[in-house]
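Rule-based calculations on the coordinates, nothing more; no lab input. All of these numbers come straight from a predicted model, not from anything done at the bench. Cβ atoms are built from the backbone, for glycine too; each structure is taken alone.
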Structure 1
Amino acid sequence: MKQNTTAIYDVDTLNILSPKKIELTESDSGYLSLALDGDKYEKVDLTRLTPFNDEDKYISVSYKNEEDEWKEIGVIKDISELSDDMKQTVVAFLRRKYYIPEIKKINKITDNQMGYLFLEAETTAGEKKIAVYDWWHNFRMIHGKMLAVTDSDGNRYTVPDVDKLDKSSLKKLQLFI
């Protein structure tokens, strides 16, 4: 019996962008543009493909096409290979996009028994009241020590090493990690 060998999915290949062939610029409004081989892409977006392992490597560059779909142009393998100006532009963009305050101390955790946890915490962005819906999915331990927290509005927070929290904060948190 002959099997059907038609592919169900198209598989994209990883297109590494040559640092010498790209030009990234930022407009006054904060949008990035990319020039590559005579083509110009407006309002491009940068995404870290390995955000917890190596923040400066494998940065995806994408844009919205005419059908309003995001399409990847390619990947910057390492930010350090870019010119100093482009490196500063990329780092500044990623710093804004991936702004993640660090939780330094947890003063109180309240479970309302309806799917929400409320944390009163001291962060690098000041004192915050953080509402977390479905903590089971929005508290993520990464590499065994880092805690990534996503609140009900999609804001992200981190505890780089839970073992370095003070004893009182760790005791409050241990029930949920």
Structure 2
Amino acid sequence: MVTHVFKPILRKHGFSLLELLIVIIIISALLGIAIERLLKLQVQAERSSMESMIGTLQSAIALTISEHIAKGKIPELKNYLDSNPMALLADTPVNYLGDFEGRPENPEPASWWFEQNSHSLVYFVLNQEHFVTQSGEKGHAKFKIVAVYDDNNSNGRFDRGDVLKGMRLSSLAKYQWSTDSIEPN
């Protein structure tokens, strides 16, 4: 009677090329998914940071309005129109560059500045490929303190004869953040 003893086949050379290729493909796919997710999170973080600053500025404007209402000085709110909203904050953020006639020279992405000539607060977007605006300026969002008023003369702008009721921070052009089609470079 013959008995067959099966011995396990032991490799002495490690992984085969096919096994190594499969591992590389799996790692590459996982890395691609991780990079895409990281880019989406980075864009979402920047959007949240920008919108948080806008909310902070709107709160500062609301506090200023409340102070003027409490003191019976609502007409003096017109002095804040076209002014720098960052001046209403107790402390400016670290990414605020200051007041400039126009655009500052070589601004860092994800920073703010106030343009004196246009009376607008500008945010310079870091993730510009995921930011779309209706204005011609790519990668910028512009905001301005504008009047909330009764347009008594029906001309569509705040001027003599209109009743000032308050003010708000307004975007000068509609914008949109997109994280739908983020592709790793």
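Structures 1, 2 were shown, and log10 I(q)/I(0) by the Debye sum over Cα atoms at q = 0.20, 0.26 Å⁻¹, for residues 32-111 alone at -1.00, -1.25 was computed from 2. Once relative contact order in percent (Cα under 8 Å, 6 or more apart) is evaluated on every structure in 1, 2, the highest one turns out to be 2.
If FRET efficiency 1/(1 + (r/R0)^6) of positions 72 and 160 (r between Cβ atoms, R0 = 35 Å, to 0.05) is computed to be 0.95, which of 1, 2 is the source?
2
A value of 1, 7, 13, 16, 13, 11, 11, 11, 9, 5, 2, 1, 0, 0 was computed for P(r) over Cα pairs in 5 Å bins from 0, in percent; which of 1, 2 is the source structure? Computing P(r) over Cα pairs in 5 Å bins from 0, in percent on every structure in 1, 2 gives 1, 7, 13, 16, 13, 11, 11, 11, 9, 5, 2, 1, 0, 0 only for 1.
For Kirkwood radius over Cα pairs in Å, for residues 64-119 alone, the calculated result is 15.8, so let me know which of 1, 2 that is.
1
-4000 is what came out when helix-only ellipticity at 222 nm (-39500 (n - 2.57) for each DSSP H run of 4 or more, over all residues; to 500) was calculated for one structure; which of 1, 2 is it?
On the way: 1: -4000; 2: -11000.
This figure was derived from 1.
Out of 1, 2, which one gives 3.0 for distance in nm of label points 7 Å out along Cα→Cβ at positions 128 and 168 as computed from the coordinates? It traces back to 2. Once FRET efficiency 1/(1 + (r/R0)^6) of positions 16 and 88 (r between Cβ atoms, R0 = 25 Å, to 0.05) is evaluated on every structure in 1, 2, the highest one turns out to be 1. Looking across 1, 2, the calculation of mean count of other Cβ atoms within 10 Å over residues 80-87 that yields 13.9 traces back to 1.
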